[in-house]
1. Taking 1.00 as the value of FRET efficiency 1/(1 + (r/R0)^6) of positions 171 and 211 (r between Cβ atoms, R0 = 30 Å, to 0.05) derived from one of the structures shown (1, 2, 3), identify that structure.
2. Given structures 1, 2, 3, which gives the highest value for FRET efficiency 1/(1 + (r/R0)^6) of positions 51 and 195 (r between Cβ atoms, R0 = 25 Å, to 0.05)?
3. Which of the displayed structures (1, 2, 3) returns the greatest value of distance in nm of label points 7 Å out along Cα→Cβ at positions 259 and 283 on calculation?
4. Identify the structure, out of 1, 2, 3, from whose coordinates Rg and Dmax of the Cα atoms in Å, for residues 131-322 alone was calculated to give 20.9, 62.
5. Of structures 1, 2, 3, which gives 3.4 when distance in nm of label points 7 Å out along Cα→Cβ at positions 27 and 235 is computed from the coordinates?
Structure 1
Amino acid sequence: MKSKKTKLNLMVYLPRLLALPKKSFLLFGPRGTGKSTLIRQKLQSKLEINLLKSSEFIPLSQNPSLLRERVDHLKSGDWVFIDEVQKIPSLLDEVHSLYEEKRLNFALSGSSARKLKRGGANLLAGRALQVNLFPLVHNEYFNKVSLLDAIDWGTLPAVVMDKENRLETLSTYVETYLKQELIEEGLIRKLEPFIRFLKISGVYNAQILNVENIARESHIGRTTVDKYFDILEDTLIGARLPALRLGLSKKELVHPKFYFFDQGVARACAGLIYEDIDNVWRGYSFETLVYNEVKAYNRYKAKNREIFYYKVSGGTEIDLLVELNKKTISKPQSLLAVEIKFSKKWDSRWSSNLNAIQKETPKIKRSIGVYTGSEVLHQNGVTVYPFKSFIEELYNGSIF
């Protein structure tokens, strides 16, 4: 049995794909994705300030100018690491000033830009790059857990590295962060309605967002539900995936889908971590996993492509549409269609559906499938990849 010290060491040396900038930056990511660990791995900071500690938070919140005293001994080019900077938005004014005066480098981490933006905080006026960290992607966790484990439990570092305690880890994540800390930071006023909302939103992870249904099932007003979804997005807990209208039918949907940043967290929010889950749930969970892999790759490799989905009411659906080229005066928009299936066998009808849509619109230049089988298939002009092969092709630049 591994000691706690060994487990901690594994966490410390877990390699990540994100390359940190060589100048001052803001690193955003949901709590528990490993922001602090990554910064400590990659940078030799001369000063570290953790605003989760009351001994650091209280004096600096009362007087942000105290930061000047803390960095007085540092030289030009030295790194200063401030963890959870969103807890004191006004601190960014001091950071900005010290960057200009002393030419210090600042590594700033945060799990939310909401308080910074809502408070009119100085986001360093372009002097610091903004980067994002996601839960572990396949190339980081593949030799630690199986694909099925990743689908069922998610890929937060603490969940991947300590499988024995993953139920407790996910339960604690929801109880202490998504509930209590959001109240402490003033993002939600009442806990009880938010708990009801969180459970329903977890159940409907990766599905088309029907705010009225969620409001009815959670016994909360629609405007409050809209506000709660805004909070989940602002705190990076989830994201809306917009629908794209291709003009092929009058019944094309316009409502977005909503995906949690991690399928394990979605399961915990839904109250299902102590329950057996079926393949219907795994289908949505696998879709969440693939979407988040694409999203992370899109940011880590600075592709910055727009991502959508497509759905005709009662008919055709495409899980992901990745914009390969934007529309310009001289050329139309071009898209990659991606169909995701939690299945070890690929049904040729799925390829036929993709092929049919591709023939209807010149916007879709390529169509691919992703499934849990083991063979690369070619059907009706559609290339179908096993998940691992899809990831390999994604990172060698063959997908987009």
Structure 2
Amino acid sequence: MGKSERTDILVAGTGPAGLMAALAFADAGFAVHLVGPAVRTDDARTTALMAPSLRFLTEIGIAQHLIAEGAPLRTMQIVDATRRLVRSRPVRFSANEIGEEAFGYNIPNTVLHRELEAAVKDRSAISWTQGFVERWHISQDGIAAETDRQVRIEAQLAVAADGRNSSAREATGITVFRRSLPQAALVLNFSHEADHQFVSTEFHTETGPFTQVPLPGRRSSLVWVLSPQTAEAHAALPDERLSRLIEEQMQSMLGRVTVEGPCQVYPLTSALPATFARNRIALVGEAAHVFPPIGAQGLNLGIRDIKDLVTVCSARREDPGADRALADYSRRRRPDILARSGAVNALNASLLSDFLPAQLARSIGLEALSALAPLRGFFMREGLQPGSGFAHALSRGREQVRR
């Protein structure tokens, strides 16, 4: 092994979660060593960042650049496009119902990656080894990573932000409950004749959600969940034919559609670790939770992982990787992760199921959201920030009591 370096926090992974974790720990006063490959520049996907996530990104100094190249999400609606016996009316969620200008912004991943990389390179407290961890060494007093660049990095805590197949998580011995889903996501961007008016629409179909999300101008991103075979077949179609299929699926609500650039297909899985930290390694992002792309939960949940982990470690600076700190982090994250992943997986299962009671339960839930403004407001607040719906309800209850 070549040179050896020592730091406070080792972050494994250079996707958005890893870059954000490195920035957040550096801004909290920790020395950080980041290990991971060069940042991707070919990711055609977009990420819907909700308002609390954008506030976090404001704290690390990049939100203004993202907002400038993103599109606000002012309205989100669900349309039942299944052909089953039990169907519900469309449900429309408007940010102004809860006093917000927008739920968040849809950001091209190329922009998100670019701004995060620039911010990391600008922080003197962050060192970056562009490679991969080949071996982990865990001891009672610390953790060390040996990289393929012949660098050994020793730290008090390692942050596993190295994705759904995390080697850091594997090194901890944490059990992961995995499930392969009979679905794949077809991802692309497209232009359209009509103005989207910053409305995002999630069509529920028998194979999963078909989700259109606004981009600047008369453009949108699309995540279309299909069977793996159909997703691959659609991706291989000529652009003109695929454009017509998308327009038909959207019921021509945005007029004529024109597919832009290449399509990407991602097989879908779900994964949930038994715990979220152990043996001086804490899991964040897809190392901690994987579920279908429904309701813009993925990276927003990962940002909450990072915020909670930095809070816990800042309170235990003498040894942020100690067992008590990691137990505290895992305990904090469990309710949020279980609630979000459980809700998304249940909704996805209800779309795939031919079981009439499951379809009826989904329809009743959507009908209630459509008809009841207080329930809709609670749902929207909870979607942005866990606990905020309950807090608002309690506040309104106290106001009514005082009256």
Structure 3
Amino acid sequence: MINSADVLVMGAGPAALCITAELVQQGLNVQAIASKSPLEPWPNTYGIWASELESLNMQELLKYRWKDTVSFFGDGLNKKGNNCTNHYLDYGLFNSINFQEALLERCNGLAWQVETVKNIEFGEKETVVMCTSGKKYSARLVIDASGHKTPFIRRPKHDQIAKQAAYGVVGKFTSAPVEKNRFVLMDFRPDHLNAKQLSEPPSFLYAMDLGDGSYFVEETSLACAPPVSFESLKARLNSRLSSKGIQIEEIIHEEHCLFPMNLPLPYRDQPLLAFGGSASMVHPASGYLVGSLLRRAPSLAKEIAKVIKKDQRISTSQIARKGWKTLWNTELVQRHRLYQFGLQRLLSFDESLLRSFFDTFFKLPKEDWYGYLTNTLPLPRLFIVMLKLFSIAPLKVRLGMIGFRLKNK
């Protein structure tokens, strides 16, 4: 048995490093366990609105940044349909290596134990983590930041888990799939789809010019249960490119993303605390997570440190409950439920209705749709924005939002 720590964190991804770094900065005795080293490069790209990082004074972590950020919601069959919606906000991609290194640096040399957790036992004053190697680790509090697939966090059952899926390629192309210095948030134009594909769950292109002769193009399904397969997304991406006479010359990196959008919130009375995907922190409306990690880790770590340092006699379950209350306060819970409600409505939208919805959504004032996508709107303002969206939406979208659908003629 290794000496007991104040806090033990499980995981080695962005969520685990974010919360571990903040706990270390609070002066706590922290240990960390993961099935792989935190030095192993993260496989996926992470995008974020640049202003989110500016508010945290972390904009230097961006590798790419675009001012020309647009979306396409027309049908692509006429001039009007090819017009784009300009979002007038900078968007960026993290330099994943620098982001990872910056978080590790804030961990002050903390060494991760590369172990696979087998079981967790909860005592009055400490939690014991047992690994497949036979080793045991103990702490006053354990935080599971290992991702949404964790078997250790308890949550209500849900009959329909909708997942966002994406297949992407960073590579060289026979001609530019994106205009120079441009980032495309959503290209929903369906002119490359056949009748069968139009009847299937919709997807859109997320793409950007990387500025060095290479581009990142990704076919994305927002949320679907069951999820759209990677094979289908890859076929749609190739079809989309081929319809424009574009072929992939060289694949530099392939990306596969799959994560739940409507995972129920965990039970907040359990003695095991969660953070990140395991805590259902993925935004149900946008799929964004990193901005929330960066905003919410400091307050959570500060509260945990305050509780642990104040009373050495406090039980592990009491510490966890304080953590849950900070991580998911009443307002955040209510906002999450509103987003889940909205997502449930969108799950029934077909390709045409979804295009119309997003075309309307981005007609909202910039501060409204930005706050909605980043989960930074206070609850009263969120209500107002949702009502405003309903009021300006076309009839078919409004009917869809309340559960009714007009039959296509």
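1. Numbers: 1: 0.65; 2: 0.30; 3: 1.00.
Source structure for this number: 3.
2. Details: 1: 0.45; 2: 0.65; 3: 0.05.
Comparing 1, 2, 3 by FRET efficiency 1/(1 + (r/R0)^6) of positions 51 and 195 (r between Cβ atoms, R0 = 25 Å, to 0.05), the maximum is at 2.
3. Across 1, 2, 3, distance in nm of label points 7 Å out along Cα→Cβ at positions 259 and 283 peaks for 2.
4. Numbers: 1: 16.6, 50; 2: 20.9, 62; 3: 21.5, 69.
Attributed to the structure labelled 2.
5. Computed on structure 2.
Read the figures in this text as sums done on the coordinates, not as results from a lab. Remember, predicted model here, so these are calculated numbers, not experimental data. Cβ atoms are built from the backbone, for glycine too; each structure is taken alone.
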